[in-house]
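Asks: Next come the structures, one after another.
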Structure P
Amino acid sequence: MDPKTMGMIGLGVAFVAFLVVAFFSAKTWHWGHVILVLLIFLAGAGASLLAADVLNTRSHYLKLVHDRQAELDQITEENRALQTDTFDQELIRQIAAKLKDQINNDERIGDALKKELTEKLESDTDLLEGIGTLESELQMVTRTRGRVWRSVRRAGNVDPQTGEVAVGFPAPAGDEERSGPVGIAKDMVLFVFEEGYPNPQNASQGSQYLGKFQVVDVAEKGIKISPIMIYSWTPRQLQRLAGSDRSWSLYETMPADRHDLFAFPELSPEDRAARLRAMFPQSPEEYIKDGQPWTENDPPENRTPYSKDGQLLSEKAVAETEPGEIDWLYVRTLHDYGADFSDLAHQRILMKTDLASIQQDINQLQTMTESAKQDLAKREQEKLDTQYDLEGFRRDRQAMDRHLQLVEEKLDAVTKQLEQCLEENSRYASQFSAAQLKILQAIGGPADSF
């Protein structure tokens, strides 16, 4: 019996017993006391009912929370497995069963597609690829299958400043209803290639990749495109764009590199190697070796395990497979041409920036050199003037030296004459004194008076 029902029966029996007790107690108790006890009993019974309901509700929700938590943990684990790769076979089977039910119940999926998807889900697999891996594969497929507009032509001159050019589309052919830029919108990015065959020996004479452009205007029969990162373009690129007289192909995405592009299964190994050497004269070996047995002389990062039936093996499969059942093949690294061209553009920008900086330094050095030359010319002139003044000073000094020599010679002559005159004067004075003494003696005067 349900515990809740049993509780209600017990509570009813207790209530009947309480009424019997209250009836007999009314003969001795005051009626107010009986009513008060009755109300207390009813309140207690109501509280018990509520408490029982709360416990029952709590137990129900605890069980529900436990079940939902288990479901959440399971869904979280499945979501983690769907987001990342997993090798858990039990988890793979659970996810496959759920996906199978969803596919069978989805009316939007056709029977043929349902059958194909169901067969894939029922097949045994060691690895469940996650969303990240599938998105990467989807991106590669999308890039491979991107839209292309072919046989367009330049419909005007190229703006030498911005590189903007008008592109015309061919008229509708056959039973086509529309032509022109169908599916092209403003601000859309397009990769422009010249149509035709490239010339590996002389790239300027074959078809070429013209660049990455952005749609700036869309008309009924044509569009206008402008190069992205025009500041990274060289004059040669603008000249090549302006001189392009071939028809163009506009790609929505940069064509992706794939192994099957250069497999050429219809050719013999010798003819395939010859064609690849003609296509890639600078580095043909990685394309020739692609898909061939790996050797010790090849890079280890290109060593890839395959089964005898040509299936790529995972690390777990390699560990579980006999060594003799594994073919180690050389698989070349695919090129991301969009990233390569973008890196080249950025490198060109850095080189142009460095070149501009170096040119500015050269200009400053030239200015400083010219200023230094002018200063040197002034100093040379000042040197010449100083030398001229020095020569003048030297001539003046020589003249002064000669004049000093003449003055010294005259001084010597005058000094000698003065000495002679003093000697003569002294002699004449002695003679004069002697004569005067004689005169005084002759006249009889005292000698002291003289």
Structure Q
Amino acid sequence: MIKRFYDNLNKYLHPGKVLIIYGPRQVGKTTLVDNFLSTTHFKYKKGTGDDIRIQKVFSSYSLVDIQRYVEDNELIFIDEAQNIPNVEKTLKLAVDQIPNIKIIITGSSSLELNQKMGYPLVGRSSELLLYPVSQFELQSEIGSFDLDSKNEDYLIYGGYPVVLMYQSKDDKISYLQSLVSSYLLKDILAFDKVKSNQKVYDLLRLLAFQVGGEVSFRELASNLNIDYKTVEKYIGLLEESFILFRIGAYHNNLRKEIKRNSKYYFYDLGIRNALINNFNGLNMRNDVGGLWENFLMIERKKRQSYLCNDVNTYFWREEKKEVDYIEEGGGKLYGYEFKYSSSQKTTKGLCAFQETYSTKVNSVSVVTKDNYIDFVASPRIMNKVELAHIPNGRYLLQIQNDFPYLHNDLDKVINIIIMGGGSKQSWENALKTLEDVKDKIKDEGDKSKFIALVSGISIM
């Protein structure tokens, strides 16, 4: 069994708060909580929103009923809580009136949970988003060598826990096809504003064929013979159901940024390939570029989400030049171009992007099959506090402390390491930048001190 990033839920549980665990269907939310309950010291009670008795208690808004259900338990777990009418009001009542109670709820879609949990649980809840198994989690489990050797499987069959357990390709394909036909649109079709199963399915197939390309709602509406607003609504619901996610275009002018087309990617490539019924190997496909781009997008998204790396994400395109992926964090831009097979260190798009936004761009790089693991799976140094706990970090922070007039330059170096997750490559890039910083020091004594401190930074 693969150890999930949120394996220890203790750190996320707080008295008087509801822990909400979201995520796509079948990614292991219930298993995650069950595994935690099997080892917890808390006295607990478990129920499901599919049970009419649980629905009656948690839709009653009755303190007497909820106290009778809780009894002397310290922890309550309700699976599929979105199926309970008015559950949010009863949960608010419980955490407000029952001292030190801890509550976990799960939901396979944020559609109903978001609508229900909004105002009543403000300040009374925290949220975790569980994805299909990430490269970040797998790297800790099986190591970089095995992770890389199985890369083609992840591009074709995705990262659902059951898929990873199956050894047979036929079993993987059968499961994914069943998932698409039985579960994929269940939450959306239960939503009362969706009338046509087939139109939503056809929309998903069109988007599956357009992975990596900009999406025009008007073009989709024309192809599906439905109106623009319906396409917009359906795609919004697909996002809320954790089937698709959006990347917008970067522009200094916010109004232009909003008006431009977006790109849409799938939370899982196994689902995408099941939709178009293509499980061929990479040597028999003409969509490897799109698969690679979607793979890196979602795996980076998982990693940044799990590690609470709060960045804005975009793509960039100007006059036939483009950059696949941009992260904006700490007032700086980081550009990435995705090439499955390439020895290029840069591209025309990256060069043009760097030139256009020269004062904001911190670094640019090409992510290929040879170096992608650092991008999607390296452990991250989250801030200067964590940086201070490793020898290299202490040297770097000492340099910044001893040379205040180089503060801005050294902040750039620190950001390279933080945004690069503390990987070997990020430290190599930081050392190169420190060489440039050294040339700004005029005093020979200061320069010698600087060189001595930099020499203490070792890369293994």
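Any read-out appearing in this document is the output of simple, stated calculations on the displayed coordinates, not a laboratory observation. Nothing here was measured: the structure is a model prediction, and the numbers come from that model. Cβ atoms are built from the backbone, for glycine too; each structure is taken alone.
Asks: Given 3.9 as the derived value for distance in nm of label points 7 Å out along Cα→Cβ at positions 219 and 331, which of the supplied structures P, Q does it correspond to?
Replies: Q
Asks: Suppose distance in nm of label points 7 Å out along Cα→Cβ at positions 75 and 339 works out to 3.6; of P, Q, which structure was it derived from?
Replies: P
Asks: If distance in nm of label points 7 Å out along Cα→Cβ at positions 83 and 163 is computed to be 2.5, which of P, Q is the source?
Replies: The correct label is Q.
Asks: Which of P, Q yields 41, 31, 28 for Cα extents along the principal axes in Å, for residues 251-354 alone, as computed?
Replies: Q
Asks: Looking at structures P, Q, which one was Rg and Dmax of the Cα atoms in Å calculated from, given that it came out as 57.9, 210?
Replies: The read-out was computed on structure P.
Asks: One of P, Q was used to calculate helix-only ellipticity at 222 nm (-39500 (n - 2.57) for each DSSP H run of 4 or more, over all residues; to 500), giving -20000; which?
Replies: Computed on structure P.
Asks: Looking at structures P, Q, which one was distance in nm of label points 7 Å out along Cα→Cβ at positions 211 and 307 calculated from, given that it came out as 5.0?
Replies: P
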